Structure P
Amino acid sequence: MARRRNSILVPEARQQLDQLKAKVAGTQNPEDARFEAAAEVGVPLQKGYNGQLTPKQAGKIGGRLGGDMVRELVKMAQENLNKKQ
């Protein structure tokens, strides 16, 4: 099985990606985004160690945030294309 490497290709984009994460989660702080997403899908995420979470539960959190971020990026790209036309 291939390992995923979730690293940002452009390190300078970290701050903007964190802002986008907070925006899609509806929080002010990007650190709180995963807790907000976990609460929405009913996963008992807490600060610190979360070894009790199943892979399915962890995937619900990451999938929720990642999917919403991708939708928002697509929406932004479509708006930019419409402005250029």
Structure Q
Amino acid sequence: MTLTALLITLIIGAIAGWLAGVIVKGHGEGLLMNIVIGILGAVIAGWLFPMLGIGMSASAPILGTIIFATLGAVILLVVLRLVKRA
């Protein structure tokens, strides 16, 4: 992985994690955790959405990646919230 790809991954992870924290109230975790949550969200989305037949548009790859990673991060935060309550 090049330095540019790593920086883009970290920036997209931070944006997606922050957006997921805004959507799922009560999860203000800080910059580092936002990056981790966003990257894990992207992994979840990359695994789950193709199985559901949902694909990303090639016309806006960065925006699509941010949206997919955010949705995956929201799923992750909701699951974590459910596990904490149990």
Structure R
Amino acid sequence: MGWQKLVPQVLDTLNDQPRAFLLWGNDARAHAPRLTGHGHLVLQSAHPSPLSARRGFFGSRPFSTVNAWLKEQGHAPIDWTDP
């Protein structure tokens, strides 16, 4: 269960440049205050698991939203279907 220490360190490291963050579920959403860097896209919703997806994940369109943001930033979109 070392992820509790790892996740804050990774987020602090990634906070230096604009990035897209998908925070799904309460555990992930609790880290939103760490993301203080300028220009981030921070999307928060319920976790996509079958038990909670109906509480806000369905219809939130995170993948197309990230791709639109990437295009605005001058970057190529992500092919989310590529294995």
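Where a number appears in this text, it was derived from the coordinates with a stated rule and is not lab data. Treat the numbers as computed from the prediction; the structure is a model and nothing was measured.
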Output 12.9 (Kirkwood radius over Cα pairs in Å, calculated) maps, among P, Q, R, to structure Q
Upon calculation of helix-only ellipticity at 222 nm (-39500 (n - 2.57) for each DSSP H run of 4 or more, over all residues; to 500) from the atomic coordinates, which of the structures P, Q, R produces -20000?
P
